[in-house]
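Below are structures written as structure tokens.
Only the coordinates and a few stated rules stand behind these numbers; no lab work does. Remember, predicted model here, so these are calculated numbers, not experimental data. Cβ atoms are built from the backbone, for glycine too; each structure is taken alone.
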Structure P
Amino acid sequence: MTDLSAMFSGTKEVDEKVRFDEKALGEYLSQNLDGFKGPMEVRQFKGGQSNPTYAIFAGGKEYVLRRKPPGKLLPSAHAVDREYKVLKALGDHTDVPVAKVHCLCMDESVIGSIFYVMDLVGGRVLWDQSLADFDKSERGAYYDAMNDTMARLHLADYEAIGLADFGRPGNYVGRQISRWSKQYRASETEEIPEMEKLMEWLPDNIPDADSTCVVHGDYRMDNMIFHPTEPKVLAVLDWELATLGDPLGDFSYHAMSWRLPPGLFRGIGGLDLADLGIPSEEEYVAAYCRRTGREGVGNWDFYLAYNMFKIAAILQGIAGRVRDGTANSEHAKQQVERIRPMAEFAWEQAEKVIKAG
């Protein structure tokens, strides 16, 4: 299995193509971030395929800067201003764990694109979903912490916390299928038959959503900061795809790990979960339903097919950035190799729905 921790954890010197005027940033933060004072050091986080993310060290404090990448961008992508808005609302009004945000800069002249700054949350990012470095007795608690955190997000009253205009209630999955189909076409580098079938089949088989909530859009283990020693989520990261949407569309994205093999987008499918002390898919779904007051989840295979399609389209977007020379990670090419197998797994889920009639 690829060592994702070695590939993506920690920081490095800032890549040439995403460097910026650090003096201009320092001047801006001195005026717009309470308590900020230099000297300042800037490092780039290794992880992140989409929005370049930097560690800022200054005056004994540690911050994180997220920015839109430079260069040609797909429509509606890299919306760091939306990230800032949802982080601000959740941090101020809910118990959903997020980093504290400080400022949003919409002036592209400062560093070349819009950005926001938040606290750097100390803790652990866990890249291996099998939690191989943990004891069997510990693993279940980490999964339970993720489950609890997602339930809290989905139970948040989005109108009461000022996010009534954060998206359009209704037809979330339909809009997502349309969006990712367009982005797939805009980045397409080769024809994949399963993607063609999915783009034809998915729009005609969308189930009715039974509720609307704030959805994260990319909720997975390695998008969280865990406590240094405890099974506790300190902050959920990477809110670029957050909007108002179908909670089952969001939860099934998180839960598709149970259907994917190790090495394919953090999959744990095929592992002996009981021996590892990791809950089964059925147990994990039941825990989410218990916390959110659901009697169960319907149209599960459709939701899994949709989310695997979404991942394939996202990976295709990375392929497009590799082609255009704007990919932000040196490991982007490895991600591209996963597009076709992900599309094949997505179509397998769709076929289950078709066969079930």
Structure Q
Amino acid sequence: MKHMSLHRRDFLKTSLLGGLALGLPWGGRRLLAAAEPSAAPAAAAASLSRVAVTAGEDRADLTFQALKQFSGPIAAAIGDKRVIIKPNNVSTVTPLCATDAKNLEGILEFLHSIGKDKNVVIAESPAGGPASTGFDNYGYTPLAAKYGAKLFDLDQDEYETFNCISEKDFRPHLVRAAKTMLDPNNYIISAAKFKTHDTVVATLSLKNVVVGSALKRGGNDKPVIHGGGFRGLNYNIFTMAARLHPHLAVIDGYEGMEGNGPIHGSAVNSRVCVVSPDWLAADRVAVELMGIDFAKIGYLNYCARAGMGEADLAKIEILGPALKDHIKTYKLANNIDQQLIWMQPMKNG
């Protein structure tokens, strides 16, 4: 490589409308635009979200080249902020389920190329086990040393609290989320990967940030986010996304996971990478490349309704090869029929 030596029956509906009224300073412009269906076509065309897609055999370079498409905007957005790279280490001992070190290498080399590598932290709270185990097992420790980045266990962080629902009682339950992921002085990069999921169909850049930010110290809050069922998890990811979301999505599809993800699936050689400052647009494009029907993914559809990003492919400018040439149809989890209950109205009684 030359550059290197995301009454009960009406509860969810009512809560969704309430969610739209949340303070969303980062997404206020989109919400206002969504409320103006008569906007001129020219204005709509000018506001196309851009997503970079690269394809090839060098994993680190795929990431680097995709990020290069946004060098100026990313450098400007970072400014003097600290950069937080959030990998996906749902397990600390299963390499296929985790963000590959080569993907992180591409990100770190890019940050170096734009002069934004002086204050970088790789931060994670795995679903099981200490972050340090994943850092060592997946080769992050020597990589961080090479680029002068710090490694941080989010479970040792201070926190803010969120209210999540549970399908068991439909009452609010507190979740502690790492303050590092919420600090306005931090620029959050979600280093996610293509994976199917056994509860929400697929897990990409948004879910990596939301669920990964929940703390385990003094009690594991990650199960609380899961909300007691398929509806609960979809809805909780959506509501937390109002404040807890990446500023930059880097989704590694070099080797994805299909089937019973996020841990027990099988490898798919997609050999692509997806990058965008619009995390929802990036997740939408990744879903397309995985051959998954976007309508099946509840939390992303909720976020699209709320104007948190662009989910209409017709309004997304692809920087790179045609998507149709790189689609691989990923096998979904065995329980996909149960997962889709979120699409059905809730029953009384």
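Just a few scattered comments:
- Structure responsible for -9000, with helix-only ellipticity at 222 nm (-39500 (n - 2.57) for each DSSP H run of 4 or more, over all residues; to 500) calculated and labels P, Q on offer: Q
- For 17.1 (mean count of other Cβ atoms within 10 Å over residues 88-95, calculated) the corresponding structure among P, Q: P
- Computing FRET efficiency 1/(1 + (r/R0)^6) of positions 320 and 336 (r between Cβ atoms, R0 = 25 Å, to 0.05) across structures P, Q gives 0.30 for structure Q.
- Structure from which -0.23, -0.45, -0.95 was derived, log10 I(q)/I(0) by the Debye sum over Cα atoms at q = 0.08, 0.11, 0.16 Å⁻¹, for residues 104-263 alone, options P, Q: Q
- Winner on distance in nm of label points 7 Å out along Cα→Cβ at positions 208 and 240 once structures P, Q are ranked, highest first: P
- Structure (P, Q) behind the derived value 65, 53, 39 of Cα extents along the principal axes in Å: Q
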